[in-house]
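Right after this note come the structures.
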Structure P
């Protein structure tokens, strides 16, 4: 129920979350130290994973609930000068070398929009117009090229 998009400079996300059939609005992209972090999946697990990154991402303290491959969230971590890191069900991330990347249920819409020249924020807004799992606005954070 999310779209997170990375265009090489900006990490953007929709703001919709749901609890059963009840929708709410939340922020899904955050600054964590020198990184940008966005996640999709079970909201409570995304928060736990974000805090794990904030605490230093020590493999020894990897959240136990994240080990379940069927229930784990996807967490995208962006640091200036590095490839995107995508965490799934292990403390060792997938290194995504693509300049453009998206995760979540709206990822295909966002990838197409970015390949057609739209920014990450524009891609998220367009995704929300087409994907009923996404919406409630857009948040976007840019990586500081001079940090």
Structure Q
């Protein structure tokens, strides 16, 4: 029996993805993680289309860690599409980005992001931020049951 999916990490920068996965593993939070490198792959994964069309649509992550600046489809557009669809509208989405631009923060929250976190530049800060966010969304947060 497979463990339920816990995290979808949408991150195109290999170094940032590696650090995030490492930080989550250190806290035993990466046991069931899927990593994709662009916004289109995230949408395909969540809506079971494209190369993920055989995936079970009921197997959704507990949280999506979403970068803003992504190839193909940017993070704001991914967020817009997820919130517009009944199947994913309540899915917790945490924006992880290097952007501190007020318009990005405002756009994310206007579209229903659950959290907006600016990636710390140093390893320890980044590791602590990812670990704390993962801990909250996977172990402390309560969500409605999915049918």
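Values computed for the structure shown
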read-out	value
Value 0.8, calculated as distance in nm of label points 7 Å out along Cα→Cβ at positions 75 and 99, assigned to which of P, Q	Q
For 12.4 (mean count of other Cβ atoms within 10 Å over residues 91-98, calculated) the corresponding structure among P, Q	P
Among P, Q, structure where helix-only ellipticity at 222 nm (-39500 (n - 2.57) for each DSSP H run of 4 or more, over all residues; to 500) as derived comes to -11000	Q
Which entry (P, Q) yields the derived value 0.45 for FRET efficiency 1/(1 + (r/R0)^6) of positions 19 and 51 (r between Cβ atoms, R0 = 25 Å, to 0.05)	Q
Value 25, calculated as relative contact order in percent (Cα under 8 Å, 6 or more apart), assigned to which of P, Q	Q
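Every number in this text was worked out from the coordinates using simple rules, so none of it is lab data. Only a predicted model underlies this, so the values are computations on that prediction, with no experimental measurement involved. Cβ atoms are built from the backbone, for glycine too; each structure is taken alone.
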